[in-house]
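Listed next: structures, encoded as structure tokens.
Bear in mind these aren't lab numbers, they're just calculated from the coordinates by the rules spelled out. As the structure is a prediction and not an experimental result, all values here were calculated from the model. Cβ atoms are built from the backbone, for glycine too; each structure is taken alone.
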Structure P
Amino acid sequence: MVAPDNPQEETPYLDALMQYAARDPARLHVPGHKGGDGADPGLLEAIGEQALRLDIPALIHGIDTGVSPTPFERAQQLAAEAWGARRAWYLINGASQGNLAAALTLAHYGDAVVVQRNVHSSTIDGLVLSGLRPTFVSPELDPELGIAHCLAPEALDYALTQSPGAVGAWVLSPTYFGAVAAVADLVAVAHSHRVPLVVDEAWGAHLAFHPSLPEHALAAGADLVISSTHKIVGSLTQSALLQLGGEADSGLDADVVDRAVTLVESTSPNALLCASLDAARRYAASRGYALVDETMRALARAREAIRAIAGLDVLDERFVGRPGVAGYDPLRLAVDVRGIAINGYELASLLREIDDINLELYAQNVVVAVFGMGERALPEAQRFVEALRVAVERVGPVAPGEQGGFAPPPPWGELVMTPRDAYLGPQEIVSVEQAVGRIAAESLATYPPGIPNVLPGERLTPETLAYIQHTLALGGSVRGASDRELHTVRVVAEAAAAAVSPLAVDPTVDR
């Protein structure tokens, strides 16, 4: 086989899997389906023989063992080059695995970290696993919509000043609603305090492949970036990347990151997930510009059409310049539904009824449709717009002057224990009414979008518990709760709570 002129056109890992399968080797190893011969007939019919033939375990000579660089090592090198990282790691447990690994990496250097408060729940899982002591800093809240945007550089600077023992800063960009942070400025702030900046860029893997998109975190100088490539770039669900950026003297050692990744990865990584990362990287690196350009054009037309529907508006580049919004991701189609007579939960149900429209996110006042960089966006966008038009015709707009407002979550409760101590310490289960004022022993994150309303170690307030129950009543769900219907809550045992000493630093910093 002749190698292509552009190395980014290669898929060394995928090719190695296909070559192994084509040889029809004696599979005296796991998995038990033996490439299809031992598979359930229904599974074989559903996913096809080729998928099973490529379901090859780790530690196979010529794939991920043998002469270095192996095809697997070469695939990860190409991923690092495509995004401009010093090193990249394939993740087979999603960006959540990347957040766990990031926390364990930072824990090698100390026990204190500054964290944006509206991070994903997996970041909180990382704090529990690593034992890091967080100082939380609030993101900017939109005064009109009441939704959280990104972190302002001034807020990060203040938080790091108040936390002189911090070994890192951890921020989120883009948000679920498409706001992108001023990452370069956040990098400058973190580095001025001599700490690395970790960016959960789960929703921004595609930003590297078109100049009209906001600058991606690695290009802005971030030191460790979590990238959920399956979300927009199109690898298989549950596949992602962790990428080490910055300079070699940034304070993060590649070997330390590697140890952390290994600790939270399966010893039986799925070859199909890894192959999809190899292929998605090639697709993005070789055709990303054209694909993103096509999608952006289609969604620009869709936004114009949605604005023309009475009672609807969209979140878009008009938000750029507001506090916490340095850029906006145009591949997120967020629709403001405050002007129609039903809420976002009801609209989502109606859209499914009208034309089997299934959304990424739906909440009280906004619904979000997500588009991939490699799909034919125009037909799907037109289908979405037409379903919105039919829905609004059925329910009508609200009367003038009666437009609702975004109802932001109530203020977070006081953090009085570290997440790890609360999660692993003595605890009991009480009714939700009895939980008010107690210290949470579990994380409560309403889905979507999965941002924790309650952390282990925070005092439970009546307002927050009522907010979560209201979200459940509207059709949402809650991650982290032992009781998914939230009739009961797991809390720190009273004796353990009484023995709690105040945290050494103010755990939640507001400018």
Structure Q
Amino acid sequence: MADSWMAQRAAGVVLHPTSLPGPHGSGDFGPNAYYFMDWLYTAGQTLWQTLPLGPVGSGDSPYMGKSAFAGNPLLVAFEPLVQHGWLDAASLRASWNDERIDYTALGDWRLMKLREAFAGFEQRASAQDRAEQADWSHEQQAWLDDYTLFMALDQAYRPALWPAWPQALAQRQSAALAEARERHAHEISFWRFVQWQFDMQWQAIRVYAHGKGIRMVGDLPIFVAHHSADCWARPDLYELDAYGQPRVVAGVPPDYFSDTGQRWGNPLYNWAAMARDGYRWWIERVRRQLHLADIVRIDHFRGFVDYWEIPAEESTAVKGQWQLGPGEAVFKALSDALGELPIIAEDLGIITHEVTLLRERIGFPGMRVLQFAFSGEASNAFLPHNFEPNTVVYTGTHDNDTVPGWWASANAHERAFASHYLSTDGSEVHWAMVRAASFSVARLALCQFQDVLGLDTAHRMNTPGTMGCWSWRFKWEWVGPEVALQLSSITAASGRVGFDRLKL
């Protein structure tokens, strides 16, 4: 383990910041993020896991954003911008659904407010503000310059994807890029301002969290979107044709979640090209993620051993094939450059012996999901008595139903097995799951906030292969004081927090 605190038993909650309450259409880095950390502290939790913090992309998914380095503009809170004097508080009065996010309407409105704040910054920012932004921009230059230009061009040529931009820009000819930077200088400055505020607000949240003994667990998608600054800036690192279009795309074969598999559509990496420069892009990407989080969960860890390659013209993942990934080489490059890595390997789905061997060689903890534990027999690897300590256990992930929703749809065998194993009649199955996770030998135990609250299927975050997901939000009135007391009691009794944190 990279740090002593990661080697200790700990517990936490999975909640994406967009799911927080708040008056501006979606959760963000405003006051409710701090209230949530206060709640985590009261509940004895020492980990807050989010989904990827990057911009949302196709289908509003945080796993399909326009940058592997940038932050989601929707998460930039307005309250700090008002406090700086850059944004008029009166202009923020708007009526929004406080249970679901309307990404289309909200995205336009929040960007409009960010543009107003940027205008206020340009007019009224102090010399110190400008110096701080300049220092931050210099530190983030490795990704920021390409991202801000990409976003400016994206606005100028929308809805066209980057291969359909003027050829000189799509192919990144130097003279065309220089002319574009001059022509779109104001728009580039706007996107730089947004990212600066994202970082400043998130780092303030991390400082507050650390003061309460809470560590952040981030989420790094293995792949990037085709229409992204990353793919446009370094097309040589991806399996693209001469026109910049993907030849093959990423996904997974048919599995528990889908009979036709999942066709994610991300372009696949040209691993040979990445190896030639020592995996520099991956080093910078992980460095950036460790700037945003204390622990990083790498999604689809299997893809480093072998990955499902789908012909781009296929509409499902059925006709794909396995291809070899880079294996241990990429992680050796990462550890050589960054030191010991506080990484969780998402090793769910169809996992081969080779994947397990790689994870064990490099020492990363794997994942176990309790909702997968009761479909077989007592030898099921997801049952707590089969865990090893170097494990992170979840009641469910963002791709799962809530625990009460899972119970409602479980077959007779699953219900009977879970009933005996968890000693539950189903009435409080979510607490039975939380107890099983917390009392297991797994070093880290996390649960979705929906599971802590005992919410049903209507509150699940994502249903793989469907649209209209990622929009869930909670309300504080759903979170009574007894919930924190119950969770803190379980967490303390299972040795995941000292009894001095237990609120009685």
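Structure summary
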item: Answer label among P, Q for the case where P(r) over Cα pairs in 20 Å bins from 0, in percent, calculated from the coordinates, equals 22, 53, 25, 1; result: P
item: Origin of the value 16.4, 51, where Rg and Dmax of the Cα atoms in Å, for residues 52-211 alone was derived from one of P, Q; result: Q
item: Structure responsible for 2.4, with distance in nm of label points 7 Å out along Cα→Cβ at positions 20 and 372 calculated and labels P, Q on offer; result: P
item: Given 20.1 for mean count of other Cβ atoms within 10 Å over residues 28-35, calculated: source structure among P, Q; result: Q
item: Winner on relative contact order in percent (Cα under 8 Å, 6 or more apart) once structures P, Q are ranked, highest first; result: Q
